[in-house]
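None of the figures in this text is laboratory data; all of them are computed from the coordinates on show. No experiment lies behind these values; they were computed from the predicted model shown. Cβ atoms are built from the backbone, for glycine too; each structure is taken alone.
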Structure 1
Amino acid sequence: MQHVLRLGVYYDGNYFYYGSNFFKYQSRNGRINLRGLHRLVRKFVADRENHDIRSTQIVEAAYYRGRTSLDNTKDIEAERGFDLVLMNAGVTPHYFPVDETSEGKEKGIISSFALDVYDAAVNDDIDVAVLITGDGEYVPLLQKLNTCGVRSLVTHFQYEAYLGENGHRFNGSYPSSALIDNGTYQLNLNWVIHAERYQDMIEDLFVA
């Protein structure tokens, strides 16, 4: 029997939010289902590591995002609803204050995200760190993981700018080339939905 290959999954929440919106509003697949994404990641890593998917397991998952002060019931209900989605998928949320005086800049997320991943690596809690981000700010983290001998999977989006509901323009998303270069593996979510190898996973990857 193979040993358990331990995955840690770490979400850059703001990045994931906009990527999921692309699938809902532009490609019309629907929002990303976290449980479906976790199954896809397990299979993808198992393939790369020549491991059995049954022995490739997520042992921790965390979500990092800024949170503004809310002043209406609709927004509060939406955030509570997403908290339930995270809980049901076994993802621990970490929220941080947003500086509403400086164009909504999130404070402390990158450092907290990086420290948590690095702690898991040096404490031998994970074998592969799955980073759901395209931000080049995480390059030093990947370099540290490489030093520790912990593999990484950069899971990212890649799409052109598009018009959403009511004609609102959303920017395109392209991962940092340095991030890709320093990761062990990379998974482009806009590519994988068309990959024959993973078609059995795609139906469960989205929710209405």
Structure 2
Amino acid sequence: MSISRRGFLLGASALLAGCATNGMGGRADYGARPDEKHPLKAMPLDKIKPELRRREVAYETREAPGTIVVDTPARRLYYVLGEGRAIRYGIGVGRQGYSLAGYATVGRKAEWPSWTPTAKMMRRDRRNLKYAGGLPGGITNPLGARAMYLYQGGHDTMFRIHGTNQPWSIGEAMSSGCVRMLNHDVIDLYARVEPGARVFVVQGRREA
């Protein structure tokens, strides 16, 4: 049976549309989250570059399933699934995001964490002085919906993987903060990761 060129193109378009709708990175992944302690609105997909949306991708690595690989130069984070697959997330990287390289573990996790600026941050921007006692978790909190705190040798490295109240900063290098993700994405990663999970932070072009 022969298929016309027009029929082939229509069929291919339908197939691609189905992949985009049913796979990661679609509207379902970035819809409203009214169940959250601080409800989240839907994230307009036209505000997220396709390459920065959550996707399951081919990813060859020596790291074991369940490992987080933070590729700071590429502004990407991978959650290793195994068998050559991973979930890829777009990230933004702040100044502290370049302070750690190599291996660490997730020492603890927090939902809608509070945020306290460091002494250096308060010296650099005196507007942060009003948060010296801490800013409670919420939509306006710079740590966003979730935070994972990285440890080495049982000690807090001050390196965090967290959400953000500045979604436009994903894919960018920022002047402050660590590794930030879209709130919808950090909620997804948080649910997959347990305390003690292994994290590998790439600070060059070294392969994971």
| Comparing distance in nm of label points 7 Å out along Cα→Cβ at positions 35 and 123 across 1, 2, which is largest? | 2
| Taking Cα Rg over 2.2 N^0.38 Å from the coordinates of each of 1, 2, which one would give 1.01? | 1
| said: So if we calculate mean count of other Cβ atoms within 10 Å over residues 27-34 for every structure here (1, 2), which label has the highest result? | reply: 1
| said: One of 1, 2 was used to compute helix-only ellipticity at 222 nm (-39500 (n - 2.57) for each DSSP H run of 4 or more, over all residues; to 500), and the result was -11500. Which label is that? | reply: 1
| relative contact order in percent (Cα under 8 Å, 6 or more apart) - highest-scoring structure of 1, 2 | 1
| field | Structure from which 1.28 was derived, Cα Rg over 2.2 N^0.38 Å, for residues 99-186 alone, options 1, 2 | value | 1
